[in-house]
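**Q** Down below are the structures I want you to see.
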Structure P
Amino acid sequence: MSSEAQQVSRYFNAVGNALDGLDTFLREDDSPLYKHDVIGAVVTNYLKRLRSSLASWEDRTSFANKFRVSRSESGFPAFQNVLDLDNDRKDAKKRLAALSTENQIREEMVDFILRKKQFPTALQKTMAERRYLESVQSGLHFSPFVLPKTIRVSVNPKTNRPYYVVHWGYYDGSANLPMIYMLTVEDSSEEIIDLLVAKDGKLNSREEIPLPVEGLLNPKLAHQFDDFCEKNSSYGLTLSTIATNLDTDFEYLHPKQLRRFVLGPFYHSTITRHGEKVDQILQKVKRPENGWLMTWTMQEIYSANEKPAKWGLWGSEPAREEFYINTDDLDCARQGVSAFKRHALVPHEAYQAIYASDQADAIFEGYQSHVISDGQVLRNM
């Protein structure tokens, strides 16, 4: 294996270990993200998508030397890889039809070895391409935009409106960061209230809702909502901008809480170059599989008040939300959020190297740091 191929293999192994560690962090009973709501359950679903993408990208490197990492920015695969995967999925069926079956390729490989007394490199690549296309065709990947899905429905007794919990995914093309959005939104559409809200003010038990539902539960707004999410999920947009845009664009949708889970940056001892201090310390870790550090950020904005709708002869104005931004915190004000938390996850061996360098306070400043050791996560180290 060439040094370049070895580096690529180590990168995939390290990212896989990091995602496994984050999954462990989310699934433990006392996880702060599992403790209060569905955030942990939602995020783990997107981690599966990302792992599936990584597996397919690794397969792709077996026959196509075309894989790039955002080395100086996020540390995650460059956006072009996400687009390639999405495009390959669309024409996988056609390309598979043009390739020999797996059994045929295997027979050709045996015949080639017997006749030529050489290893059938070209046929090996064909086999790898076939398996890659099969995985792309059947797999669930982290695409550039993962369509919204409604996972909860209930009724707010104060407003007598049904509300939905909706999530969607977005891989930002500029920052090369995978992100997950979670929205709690009330729906004041008359037909939806009549359908979902019973006379006692509770969710209508006679109306069966087979959750999860693809898209927004309100079918009249579902396509428009999909379009909105795709156009308003860029990492460059603050949550206050996204929430305000949503409130403005939809007269009958009232966003009450919006969260954004930003995965990354990811730091690797031999691949990334965006955290010089971190990279230099990680290079001192003896075992390459432990030479990484992964960070993530959870941002949140919520509505502090709803301005009632105004109707009159001289004009009208629908109900509007007043979103709370914590201006007492400069970082919250800069990010346009009510609150946020930064986390860092690192293998025990890498944590020891950071601690021994006397740089732990500087590197983990502003982060809740977590150490993975023997398959368990030690929180808030």
Structure Q
Amino acid sequence: MKLTFEHQELLKSVNIAMKAVSSKTTMPILECILIDASADQIRFISNDMELGIETIAEGTIIERGMVALHAKTFSEIIRRLPASTVTIETNENYLTRITCEKAKFDIPGQAGDTFAYLPIVERNASVSITQFTLRQMINQTIFSTAANETNKIMTGELFEMNSGNLRIVALDGHRIAIRMQELGADVENRRVIIPGKTLQELSRIIDGGLEDPVTIYFSDNHVIFEFDQTMVLSRLIDGEYFSVDQMLSNDYETKVSIQKQELINCINRASLLVRESDKMPVILNIGENTMQLSINTAIGSMDEAMDIEMEGKDIRIGFNPKFLLDALRVIDDEVVTMYFIGPVAPCYIRDEEGKYNYIVLPVNIAR
């Protein structure tokens, strides 16, 4: 096999394929990227048996062939090469030579036919959405997935298609993030749970073009995202997702409108006094069109007042500052509206159009 690439195009393809390389496996072949130039295109393939990626690399095939290369070693070499033409060639023993200007590397490879190819998936249904919208929807919800796998379903996000709308839901037991989007076309009603890891890696790959589409295909056990000569394939999480509609409420006793950035800045200042192990809440005292934010930790204390517009009753309530910040940072609106039912009931942060809805559970605080 002998191939040539422009450095930037090669690096782009390697970076995409790296997203599905297994870091912890008993199968060494899964630590590799497969370079498949056995046909008319150069394909880079990676697969950790849960997430798989195949991307077409822009390059020239001088001699066809395929080889599996240790991904970390290969990517580090490519990343450090000068911005020039890169040649990759292998011999009959899969020893691979990488040449760029005066730099020359020889690294061992493996036969391509030992690689775990991506499964062939029957594409039963599909939906199309722009890269910009999909990445925005993922970024506005992914922080609410659970980090540990005690409950596997909480590590994923619900993708629910219904009546021409897509709803993405994530929850971890302390908060819920919901994002709605009209699709502009009728689609088959469907509910699937996609692993959070898949969506995190996907959001890092897609360019986020306003007009560039992503086509999403669904089968019984897999989901496929296709865009820009790249395919991302993932297993779905088995199980029935939580009925979040039962957790939503339009009732409230206190409604607050506040400048988003002012609230973010205030919480950030309060967080300076919180050690990671402390988990101390910020306390909101709301009344007479003023929100008093306070915190008291072993490091020190802080109080700050902010002007707000409010309706309803005065309220005193505490929150984990990180949970509030995670939601506020991904909202595009300059003014956010918060709805409070009571001092021990969830807080709702939502817009009037119903595009986003964040639910944050409060922390019990001493009076």
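**Q** Can you say which of P, Q returns 1.9 when distance in nm of label points 7 Å out along Cα→Cβ at positions 267 and 283 is computed? Let's see the in-between values first.
**A** Numbers: P: 1.4; Q: 1.9.
Clearly, the read-out refers to Q.
**Q** For which of the structures P, Q does the calculation of helix-only ellipticity at 222 nm (-39500 (n - 2.57) for each DSSP H run of 4 or more, over all residues; to 500) return -13000?
**A** Numbers: P: -13000; Q: -5000.
Derived from P, not from the others.
Bear in mind these aren't lab numbers, they're just calculated from the coordinates by the rules spelled out. Computed from a predicted model, the values in this text were never measured in an experiment. Cβ atoms are built from the backbone, for glycine too; each structure is taken alone.
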